[in-house]
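*Asks:* Take a look at the structures below.
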Structure P
């Protein structure tokens, strides 16, 4: 298992080994030897059907670091840098991840996160550095023209919360 740097400070891909045989596979997701500034205290999972888009979510108080892996299916994952002192502020990182991929993603605090389910069903597993705080949950509008995210679906299935996200310029 090793971490792979991206052009975004502290945003890393975690490359793990997948052991496959006729029974299926075994994948290591996290080892404490992977360098991270965060202690993970909260785990959660989501299940989505094809074309469901979740995000772009963030916590305005006590932001969370997340380690994310796909347990089933395939997603288009997006991480938006909201750290105002960062040279990549307002830019996004995107990647396709799947259950067959040897990659997970380590997202530092200060990012909004979202994903689109590309397969019939997807299950996403997260480790988080802080507990969820409903009062500080915020959403950046998924299709904000200032961000120009190239989502691979023009009419995704959205929650009421995700339909009413704020424009990035209003976050600033």
Structure Q
């Protein structure tokens, strides 16, 4: 067996680690206070490029005691969609659960509307104006994006709410 008591840890490795940590802290601090530019976000890019809104709708979601999820058009307060108990709405429920948690953290009303927007560049976003949160729905995959895209399908004013059917093994509960 060798004796490690006489061997010392190389000081150059400690200096390199300290330098790496210092550079990281200085870089992040410089970005935070505005000395270095930060990366442009998708909403900032759309604003800079002046991308037009194709369509947008505001919705207010309610979880029902029977496990259904209701989506009301926020402008008319008309029930627009009924996601039946057990329907395949896990992504919508998950996103709304996250938004409700964030609203609770910001101490704002949980009943406010969210806006679903289709942009001319193909992007689909969900915006919670009460917290300022914007979700790029395309980043969750095409199936999950389609779950929210169906909310933008035009409906006649006198049409009954669109009902999304059940799935036998879908979880229940929302907030």
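*Asks:* Thinking of P, Q, which structure, once mean projected area of the Cα convex hull in nm² is computed, gives back 18.7?
*Replies:* Corresponding structure: Q.
*Asks:* Which structure, out of P, Q, was helix-only ellipticity at 222 nm (-39500 (n - 2.57) for each DSSP H run of 4 or more, over all residues; to 500) derived from, given a value of -500? Spell out each step's value before the answer.
*Replies:* Values: P: -500; Q: -10500.
Working through the options, I get structure P.
*Asks:* When Cα extents along the principal axes in Å, for residues 90-137 alone is calculated, the result is 34, 22, 14; to which of the structures P, Q does this value belong?
*Replies:* That value comes from structure Q.
*Asks:* Quick check for you: by relative contact order in percent (Cα under 8 Å, 6 or more apart), which of P, Q is greatest? Present the calculation step by step, with values, prior to reporting the outcome.
*Replies:* Values: P: 29; Q: 24.
Largest one: structure P.
*Asks:* Of the structures labelled P, Q, one was used to calculate distance in nm of label points 7 Å out along Cα→Cβ at positions 146 and 162, giving 1.3. Name it.
*Replies:* The value was obtained from structure Q.
*Asks:* May I pose another question? State the single structure among P, Q that was used to calculate distance in nm of label points 7 Å out along Cα→Cβ at positions 82 and 122, giving 2.0.
*Replies:* P
Taken together, the values in this text are just the output of simple stated rules run on the coordinates, not laboratory data. Keep in mind that this is a model prediction, so the values were computed, not measured. Cβ atoms are built from the backbone, for glycine too; each structure is taken alone.
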